Structure P
Amino acid sequence: MKNSGEELHFRMDLGDSIEAREQSMISFYKRQRVDWTAPLTCTLEGDAAIGDGVKRHCLSSVMSKLQFGFEWKIGAGKTLLFEGEKDHLVPAASQVFVDSDLFVVAGRMIGHSFLHNGPCLTGLSQAVIHVLGGGMPEMASIDIEDCCDTDVREAVELLKGSAELTADQKRSIQSLASGWDLPGVTEENRRWLTEKILFHAVLSRSKGQVKQLRKGLKETQVLDLVTKRPDTLPLLFPRSCAVLYSPQLLLERIIWPAESDSGDETDDTSLEEKCRISGFLREYIENASSQCLQELLKFWHGWEVPPKELYVEVVHGLMPRSSTCMETLRLPSHYISYDAFREALNAAISSVPTGFGLV
């Protein structure tokens, strides 16, 4: 990133509705003629937090929406720009999204977060990643799981089988194939037709979306990197299994409170209190799911990318709080039972979308 030049300023109002906050994200990344490598400053209206923790929170929020969907609806349920199975996600086949340049926006989001060492888009289809990296579409290896269309998957399963096809099955496959100017099925062309149908269903349908994604990535200069260094593609688009969180991942990075932390004379919590609360936190982490640990890390640090060190302080207070800029989790000393501690920490973690982890 550049250290000079005009700064980018991203602003989000925590008092707005979820849809309004999402619109702030889209509007920011729809801006034209922007140097996305410029320094970034983020502001959360309605929250006193400042510094790098705010930047981490904002970028994490942006990538979370891209990964799991926006609340504004086009049809039923959330609006997903990427759909399908884990590690087989493909760009949504929506002409509305393409006409709105939403995949250019998505490319900018992905590249911008990557520039700031932020969260990545995980679980994308390897075939789509191959093309995004500049590979020839015809050379991509496409899995049936990459296809979101159940009719196509059923036809491919029939073609891949060894049983003789009935007349009705042949008509069903022909009806599908004719839409892509492909011939009817014969015993000689079953394998070839299988590959062609998958290619059209996965890569031909997403040609416009991938082109826009590449444009957005190019504007952040990340596309140049992955084109010259294809080995960086797994870093930009990691598989879901590569970002699973384990208790050991967090525990080995924690700096636990000691009897006289930093010689702070205002620290009047006892060693007994520090040991008890530290033990509760360790138990919480050891029994948490990967998703829960991810949410804890976001509350503690500002996003789900683990830092080298995570700090714990035991203090006098009402509820768990975090100083994300300092990677510090501040836990009240008054909890006597683990159940009460767990309840309070879960409540604090759930406040992240609306209160930046401050309760």
Structure Q
Amino acid sequence: MLVTATANRSTNSRRVVFPFTAVIGQEDMKLALILNVIDPRIGGVMIMGDRGTGKSTTIRALADLLPEIEVVADDPFSRSPRDPDIQRERESPDLPTDKKKVPMVDLPLGATEDRVCGTIDIEKALSEGVKAFEPGLLAKANRGILYVDEVNLLDDHLVDVLLDSAASGWNTVEREGISIRHPAQFVLVGSGNPEEGELRPQLLDRFGMHAEIRTVRDPELRVQIVEQRSDFDQSPQDYLEKHSAAQSDLQQRIVDAQARLPEVTIDHDYRVKISQVCSELDVDGLRGDIVSNRAARALTAFEGRNEVTIEDIRTVIVMCLRHRLRKDPLESIDSGYKVEKVFSQVFGVAMAEEEASSNGRQPVGAG
């Protein structure tokens, strides 16, 4: 999903959404979302945490933050006018274009496979000889974000369909010998509450990153969050105006990172050590290796650099690997300690807690 900078939009013509830069805390979740926008090939993010911790608010805020994209007018799949497929389909390199917000699609828990994938009108196809296709939610989400709340309560088969489309970038609908294929390139974001059950390890492994969030316990910070929300509800336009500069800065950082990403390099020795970490943690397959490399490169691009550092890898590797350590569906997901410990041993650095202690400060997340 490539986004390009556009002129500032009028807030009067769109639904008012809480600004992403005003979300307090939950840094892992925010970073994982941003990295997946910079490089959708990371494979999406699974967000697990307590109820009422701002998961839905943050995801919608990110979609609203992103700049508008250029699309072919009246195209149900929001394809770019530079897409060679639609140029061949319309038999013209010059197509009418339009600007639209990055699609943000909520998948309802009770959605059927037809609603998600789309349906083929067999009667019309047979009587008129045309492929009559009614696009589903995957078509609507192309070049955008597909959000599934309570994904751990969704039917495993439907989760499989979503993950297949997210990984391949295509959705194929087949019925009665008729097949239709359309682009479905989106960032898949799932969220859920661990109390209601975890995804099977085989499905969880296919999410690129895993962010765990907890209820804020600090009373002062809780008051600050409540006051921020109250200010937004009382005067949304004034609140948005107050955060417009920060929103624009972050939007430009994401756009710049997308452009810089192809130039980012990661040293061969670091790639070997990432794979060594995955091997010593007994991570099945190679998804962990691939995602860790991609996430580290995306973070480097986001930070405005061209070479991946050990700190970049350290920042992302727990979110890339922690959910891949489960071998038994009854096991709980690792807190991150195992990944950090093996990372520190392989890369020859002190663990975050040890560094914090030696510097006389609290470790991140303490207190």
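No value in this document is a laboratory result; all are computed from the given coordinates. Note that the structure is predicted; figures quoted are calculated from it, not measured.
When log10 I(q)/I(0) by the Debye sum over Cα atoms at q = 0.09 Å⁻¹, for residues 106-241 alone is computed for each of P, Q, the one that comes out at -0.34 is P. Given a value of 17 for relative contact order in percent (Cα under 8 Å, 6 or more apart), calculated from one of P, Q, which structure does it belong to? Label of the source structure: P. Identify the structure, out of P, Q, from whose coordinates volume of the Cα convex hull per residue in Å³, for residues 122-161 alone was calculated to give 101. The value was obtained from structure Q.
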